1. For which of the structures I, II does the calculation of volume of the Cα convex hull per residue in Å³ return 174?
2. State the single structure among I, II that was used to calculate distance in nm of label points 7 Å out along Cα→Cβ at positions 128 and 280, giving 6.6.
3. To which of I, II does the computed value 22 (relative contact order in percent (Cα under 8 Å, 6 or more apart)) belong?
4. helix-only ellipticity at 222 nm (-39500 (n - 2.57) for each DSSP H run of 4 or more, over all residues; to 500) was computed and gave -9500; which structure, I, II, did it come from?
Structure I
Amino acid sequence: MTNVLDIDKLKITFATDAGDVVAVNDVSLTVAAGEVVAIVGESGSGKTVTAKTILGLLPETAVARGAVLLGANDVVSLSKSQLRDIRGTDVAMVFQEPSTALNPVYTVGWQIAEGLRAHGKFTKKQARAKAIEILGKVGIPDPETRVDYYPHQFSGGQKQRVVIAMALVLEPGLIVADEPTTALDVTVQAEILDLLRRVRDEFGTAILLITHNMGVVADLADRVVVMYQGDIVEEATAAELFSNPKNPYTQKLLGSVPRLGSGAARAQARADARTEALGAPVVTATDLVIEYPGRLGSSGFRAVDSVSFSISPGEVLGLVGESGSGKTTIGRAIGGLTKITGGSLEVLGHEMLGIKERTFRPVRSQIGFVFQDPASSFNPLLTIAQAVAEPLIVHKRAGDAAAARTRVDELLEAVQLPKHFGDRYPHELSGGQRQRASLARALALEPSLLIADEPTSALDVSVQARVLELFAEIQKEFGFAALFISHDLAVVDMLADRIAVLYHGELVEEGPGSQVLGQPRHPYTQRLLASLPVPDPAEQAVRRESLRTLRAE
């Protein structure tokens with residue numbers, strides 16, 4: 001098979017005030033026509049920098065040495081105008097976040113046609129026809145109408161399909177897909193992986209997949225390249241790598257992947273320890289309804305429809321479902337941030353239907369929040385110590401950050417961060433360290449209830465494993481009840497005593513993890529489970545077929 005990409009001894013350095021930093025060190029790899037090669041590794045391993053080099057997208061501060069051969073072209077030595085000529089025709093990129101990759105002020109048809117106009121003489125009519133054709137091929141329903149839609153009129157999964165359509169329209173030999181499913185729910189992720197597989201089979205396109213999700217690698221990749229701190233530490237076929245990883249880093253990476261069923265023993269032990277200590281529920285929802293009012297005379301939207309559940313003291317309830325299922329809305333309602341419109345929601349002895357803000361404000365000191373993205377939930381102008389001290393100051397437990405410093409140091413040590421990290425700013429911490437600091441802030445007031453909304457979805461798999469272990473240890477030590485919101489069933493399985501499954505605002509299944517994950521009754525739960533990719537190519541192939549059967553049914 002001919003190679004569409006041949007990287008030979010690539011070295012990339014970035015110029016900084018402190019001297020040159022080596023991001024990629026002597027990397028060599030190939031991608032053959034019609035082959036899917038995955039580059040895996042943690043943040044900072046050099047995988048995205050390698051991918052950007054292929055399209056000539058490195059910043060001015062970067063210096064690349066070695067060769068990156070795309071057909072007859074060495075990308076490293078091409079001028080800017082020559083690079084523009086090969087982007088889209090020889091190589092195209094599918095970015096991680098489709099919402100930022102698409103221009104909100106132009107229709108998707110215009111944006112697809114823009115690439116055609118840049119690389120050939122297409123009339124307006126021909127470009128539109130080509131845009132409609134490619135939208136149909138990537139599975140956008142009614143492409144003749146939706147070609148004139150704007151990005152905000154598509155769901156997250158459909159936006160990713162549009163981005164893939166833009167990459168495919170000029171029929172490049174290679175597509176570089178940088179974390180193409182990270183921001184998507186597991187069911188939508190499964191659809192996008194099916195689409196990428198079809199792109200390879202129908203168009204003969206080679207794919208270089210950049211990801212830290214080992215389940216995605218097992219589902220799609222033919223060959224895997226493992227990177228660590230700028231070096232390739234292992235390279236093998238997918239089947240060989242997952243069955244017999246040789247490098248200690250690869251073994252650690254695979255060992256960090258949460259697997260379904262891994263939390264059963266831990267959940268049982270927690271349940272046995274808690275049975276004697278149960279008191280009145282911390283949260284009780286009975287036929288809970290939450291509606292968002294319509295605008296300009298349109299009818300409202302019912303986000304949560306007649307949901308009933310409870311959370312006992314010291315219990316972790318895992319709330320799972322896709323985007324739009326109502327998970328975050330319920331979390332916000334429990335925290336008093338979203339008003340409920342029907343039924344009953346009792347939080348720490350207070351009925352939330354019609355409650356006044358001044359009545360609920362003192363109760364907030366008993367509720368902690370851990371948000372999805374720690375980078376945006378911290379004030380960038382405050383040090384970590386000042387941010388962790390904020391709840392203590394707001395609720396008048398401390399006069400200022402200096403007075404709270406002793407308590408802040410205790411909290412940082414509890415979440416396994418050195419005390420001196422308190423003097424750093426959020427941007428000076430890694431993603432995992434920021435999420436630990438976020439957990440410290442949530443614990444500052446010793447809450448009875450913690451609401452964690454997708455707290456690990458933005459983290460690398462090994463960092464995610466450490467944060468989840470820490471969460472379990474802290475929960476055992478402090479004894480708070482928790483609502484753990486996620487769309488990843490394997491993550492929820494590691495932590496939750498019980499799991500509740502939401503679908504279009506309705507609670508369709510609830511019970512211990514062994515029942516919900518081991519013997520799911522509702523078709524949606526079955527589909528959710530079948531959509532979750534597992535780090536085993538052989539098992540994943542079987543699961544893919546069972547998912548196709550479930551979809552057909």
Structure II
Amino acid sequence: MARRLRTEAPGWTVSADVVVVGSGIAGLTAALEARKAGRVLLVTKTRLADSATAWAQGGIAAALGPEDSPEQHLRDTLVAGVGLCEEDAVRTLVTEGPRRVRELVELGAEFELAADGSIALTREGGHHRDRIAHSGGDATGKEISRALLDALEAIREDPQIEVYEHALVTDILTDASGRACGVTLHVIGEGTQSGVGAALGRAVVLATGGLGQVYASTTNPPVSTGDGVAVALRAGAAVADLEFVQFHPTVLWLGRSAKGQQPLISEAVRGEGAVLRDVEGRRFMVGRHELAELAPRDVVAKGVVTAMAETGAEHVWLDARHLGGEFLAERFPTIVARCRSYGIDPATDLVPVAPAQHYASGGVRTDRRGRTSVPGLYACGEVSCTGVHGANRLASNSLLEGLVWGHRIAEDLASSLGDAHPGDPVERGGPVGLLDADARPFVQSAMTAGAGVLRSEASLTTLAARLATMGVGRVDDGMTPDSWETTNLHTVAVTLGRHAALREETRGGHWREDFPERDDTRWRGHLVSVLDPDGVLTTTYEPMKE
């Protein structure tokens with residue numbers, strides 16, 4: 001595998017104290033707060049508002065209600081994570097989360113309110129309490145993104161922060177000691193710089209989001225091409241738990257030919273009482289789990305796939321008709337409008353749904369402060385693996401994790417950045433590579449068939465063989481953003497496939513047909529991968545600490 005992408009030599013250079021990559025809830029929080037530590041350069045791939053955060057429908061989870069507590073939130077998170085959550089990380093999340101959500105309100109985020117003026121709370125899968133705050137019915141992420149972007153706009157004249165939009169980070173720069181000291185990036189001529197350049201900094205924060213575009217169908221936006229995991233691997237950082245991919249059980253089924261980003265039908269719809277039925281009309285989740293349709297997502301996704309197999313259908317039905325048209329339009333305006341755009345009215349019609357890739361529980365491994373194994377390199381949000389999610393993310397914990405760890409990274413930078421003195425960037429040894437952009441659909445189809453909801457030794461062996469034929473060498477169509485993204489997708493696919501093949505059990509988001517049971521004796525631990533200086537991927541198993 002490549003240790004760095006083939007690009008043009010940087011034609012320009014900018015400098016800051018901290019380079020933050022990504023403009024979702026994690027990146028914006030880190031950037032706004034890191035100004036207390038020094039000058040910040042915020043880099044985002046397209047426009048500031050084009051993040052996965054803006055697509056989040058369900059809400060943000062926190063123990064805000066009088067009958068709830070961080071301890072109860074912790075217990076639900078640990079159960080959803082199926083034995084692989086790092087309890088200290090979860091305790092950090094649930095303890096600091098309520099305060100961070102209230103700070104969002106102080107910043108200007110508007111959540112829906114109860115009659116007494118408190119934040120209205122609902123329930124989603126895996127939660128035993130109402131603890132999901134939402135906005136605009138099903139537009140929570142969009143509202144949080146708006147509030148953070150407004151806060152950024154209010155300080156745009158502040159010399160302590162600079163923004164580069166339409167900038168794809170191609171690699172992390174490291175000095176002779178291996179410390180992160182900036183990034184190379186390609187700016188698409190929208191600002192004062194264009195082409196490939198170098199952004200130097202004393203610390204780099206990755207907040208690049210997910211990797212959903214490695215699959216043929218996903219709820220992730222087009223920008224989610226696994227760039228953060230790939231650049232971190234090439235810089236020598238450890239990644240963990242990539243095999244645990246969450247497939248959302250209720251994604252609008254638009255036919256077998258539908259590809260790319262697919263419309264999500266939020267879990268909150270089931271939280272309000274919608275039920276799942278197979279094509280013969282039977283409620284198949286009753287009896288599979290005590291929470292039925294509100295079981296953790298991996299349980300519901302497996303229930304959906306099983307029901308499809310039993311009936312020979314390509315989808316199941318989501319039945320929300322009994323909730324009424326007025327309630328649905330008020331509570332879920334975005335979802336209702338999207339369904340109607342495809343000729344489906346949830347108030348009168350059964351909605352066809354099937355699982356699609358939704359969230360990566362694993363990623364770049366960090367500690368409680370967001371620090372990776374590469375000095376000077378941090379990660380937060382979906383690109384990271386903090387230990388919070390284990391084998392399966394609890395619903396609506398993702399926005400909270402980005403918020404909490406964005407703050408924690410900024411706090412660490414405030415106390416440690418003054419002692420950070422990286423050297424000049426040096427060129428890393430090892431293979432230099434690039435994959436032809438035309439290979440993207442082949443990577444996606446191979447991943448969907450080999451490491452989708454259902455996996456087996458046979459499917460994963462075939463996946464590895466197919467990926468191995470796509471050598472990362474010189475390309476015919478030149479060095480383009482599409483080819484850089486495709487190379488990143490290939491890097492992610494190889495690593496994820498390796499993890500899925502090694503883990504011979506079924507747990508959370510990882511479902512092996514040939515190993516259908518959870519195996520705590522052999523597999524209660526984490527698979528961790530590192531790319532060595534020669535471009536060889538090394539994967540080790542680390543048992544959980546008792």
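1. Working: I: 174; II: 141.
Structure of origin is I.
2. Values: I: 6.6; II: 3.5.
Comparing all candidates, it corresponds to I.
3. Values: I: 16; II: 22.
Answer by label: II.
4. Working: I: -11500; II: -9500.
For helix-only ellipticity at 222 nm (-39500 (n - 2.57) for each DSSP H run of 4 or more, over all residues; to 500), the value -9500 is produced by structure II.
No value in this document is a laboratory result; all are computed from the given coordinates. Quantities reported herein were computed from a predicted structural model and do not represent experimental measurements. Cβ atoms are built from the backbone, for glycine too; each structure is taken alone.
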